[in-house]
Every structure is written in structure tokens, then in C-alpha cells.
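Trainee: Listed below are the structures to be examined.
We did not get these values from a lab; they are worked out from the coordinates using the rules stated. Keep in mind the model is a prediction, meaning the values are calculated, not measured. Cβ atoms are built from the backbone, for glycine too; each structure is taken alone.
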Structure P
Amino acid sequence: MRKDETPYVAQRLRLLIGQPLQCAGCAADMLTLSLGREGEFSLHIQCSYRMATEAHILFDRIDYFRPSKALQANWIAQGLREENFPQEWPDEECRLFESVKQLCDHLEGLTVEAVEVNRLGDLTLRFAGGVTLLALTMSSDADDECWRFWNDALWPDQHMVVYGDHVELHGPGERCSGICE
């Protein structure tokens, strides 16, 4: 992201401080979060990400490409050995979906305590209880969307979209502009 864009992005993200995580979900390997008392803030992460405590990783984007622990246990119960596990399975039976569902069962107290964004567009959300979400903009391609953030009440029809090297504000239809314009 350009140097002059970082303060604008940080300013918008600071509104998350004190907001609870209401819901987490997945669309394929994209992580979707709703934050705020009414879920009014939305964050979609398409780049590399992980949610972790200091002791262990709760989940990461790569878990989309791994079968769930429940599915693996089922295969073992059927007598399959790991080298014979199927290479494909339904999306909803991946480890990412399983882990995000477990997170949703324990959202109580997950309130944003701190937000950081650096010039590369890497995003860190620190939650109460020592849980951290890290999103890494791992793309050198200017056209790759890494993550987007919006609140329709505060910024009607305006999504802040972070790409590999810049930030845009997207409105209705195809209208978009640089964040500093």
C-alpha cells in the first residue's frame, strides 16, 4: 500500500477497537468476519491468514486444503490408512470449516483490543483473551484483492479494498477510487 494510504486505512480500522466478534464464516478459503454489537462491520480476508493464541494456531487459510479431524477419524474407522485417504472431499468437511465453527461456538468475550496495519497492508487484530488474527498481503500483483472492510451504515456502498500494492474505495457498480482521493 502506498505510504499516504496507511493513515486512512488505520483510521477506519480503529473503529473496531472495543467491538465484539459476532460471527465468523468461510466462503471457500476466504475468511468472513462480522464485528460490532449488531455485526455492522464486515471483514473479508482472501490473502494468507491465521487465528492463534500465544500457545497454538486455531486455524489458518491452508486448513481449507486439509480434511477435518472428524472426517479423518471416519476414514480411519473405515480402515483407511493416511496414505490412502481420499484426495477430495466436500468443502464443508475441511479443517478450516471445522475450526471456524468451533470458534463460533466460543465467541463470548472475543472483543477487539488493538488493530494494526502496516505499509504492506498486513492486518493484525488482537482480541481479548490473547487471540490474534493476522492477515498477510502475500501478493505482488496489484490486481489481487487481499482483504476488504466495510460498514454500510458509516460508509454507504463503500468497501475499502486492500490490494497487493494499493487501497481502493469501491462503491456501487464498478465505481472505485483511490482512498486518498
Structure Q
Amino acid sequence: MQTLHIILAIAAIVILWVIVLYNGLIKLKNRVKEAWSDIDVQLKRRYNLIPNLVETVKGYATHERELFEKVTKARTEAMSATGAKDKGQAENMLSNTLKSLFAVAENYPDLKASENFIELQRELRDTEDKIQAARRFYNTNARDMNIKIESFPANLIAKPLGFKMADFFEIEEPEQRENVKVDF
């Protein structure tokens, strides 16, 4: 009878441990989803600013058609990318084309003085700062989840229950680690 109580106590402890561990993993998984949602919101805000920016520059630099097409294409690719890794690569491409767009704007003093252009620059700078903060928040949560999934004894439960490692949202090329420069 005493052996049965010991076995039941051990089984109860193991079951409680699995429940606590599972709930912790669910909590981390949902934090990663929430953090990705924050990034997505800021990226959508950025995507919405880009057509206005292109139209403003077009008004002053009409012969830069190829650049406008590159910006539009990069924006479309970034919007359709899925997953942190693909999204990061697409965002790198978009950032580079935006840098080119702002470099072209340097050649047009009237454009640089345009109130609309200045406001779009301010909005884009603010959005870039928010994207950077959301990226840090996401990567922190992804790191925490990945550590939990890989750590013993949680890895005994996490992998069989289908928990997967979260990709980091990062910029791979060191020269692309700068924010889009919008100062004139």
C-alpha cells in the first residue's frame, strides 16, 4: 500500500511538471507570436509610407523611373515574404532601395525643402525606430523560447509536442545593419 502511494505521488509530480512545462512553452510561443505581430504592424506602416514617398520624389525627379520601379518591387517582395528569415532578407533589399531613393533626393534641393517630403522623412525615421524596437522585442522572446526548447529536461517534452525553434529576425550583412538614413 505504501509503495502504491509513492508511485502515485511520483506520477502526480511528473504530471504536474509536464503541465507546468507545457504551459510555460505555450506562454513563450504566444509571446513570440505577439512580438512578431508588433513587427508586422510596424512593417505595414512602413509599406504604407513608401508609395507616398515615391510619389513625392516622382514629382521632382521624373527621370528616375528605374529607381521607382526597384523601390516598388522591393516593397512588394517585402510585403509577400513570410517567416523571420525571408522577411529579414526582403527588408534588407527594401532598405537598400530606400537608401538609393534618398540619395537621389540629394540632387533635388526643392524636394529636400518640400514640407511633404520632410514629413515623410520624419514618419519613416519614426517607423524605422519602432521596427528596431519591435525586432529587439521579438528576438528576445525568440531567444527565450529557443533556450527553453533546447534545455534539458524541457527538450524531452518540447520536441515531441511539436514546439519548434523560432527564427531570429536579423540583418545578415554587417554593412546593412544601419537604419535607413533620412537626414538631409
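Trainee: Given -4000 as the derived value for helix-only ellipticity at 222 nm (-39500 (n - 2.57) for each DSSP H run of 4 or more, over all residues; to 500), which of the supplied structures P, Q does it correspond to?
Mentor: Going label by label, the one that fits is P.
Trainee: Say we calculate percent of Cα pairs over 21 Å apart, for residues 27-122 alone for every structure; which of P, Q gives the highest result?
Mentor: P
Trainee: The value 51 for percent of Cα pairs over 24 Å apart was derived from one model only; which of P, Q is it?
Mentor: Q
Trainee: Next question, about the same structure. Given a value of 25 for relative contact order in percent (Cα under 8 Å, 6 or more apart), calculated from one of P, Q, which structure does it belong to?
Mentor: Checking each candidate, the match is P.
Trainee: For the read-out distance in nm of label points 7 Å out along Cα→Cβ at positions 107 and 139, a value of 3.5 was computed from one structure; give its label from P, Q.
Mentor: The correct label is Q.
Trainee: Of the structures labelled P, Q, one was used to calculate mean count of other Cβ atoms within 10 Å over residues 19-26, giving 13.5. Name it.
Mentor: Working through the options, I get structure Q.
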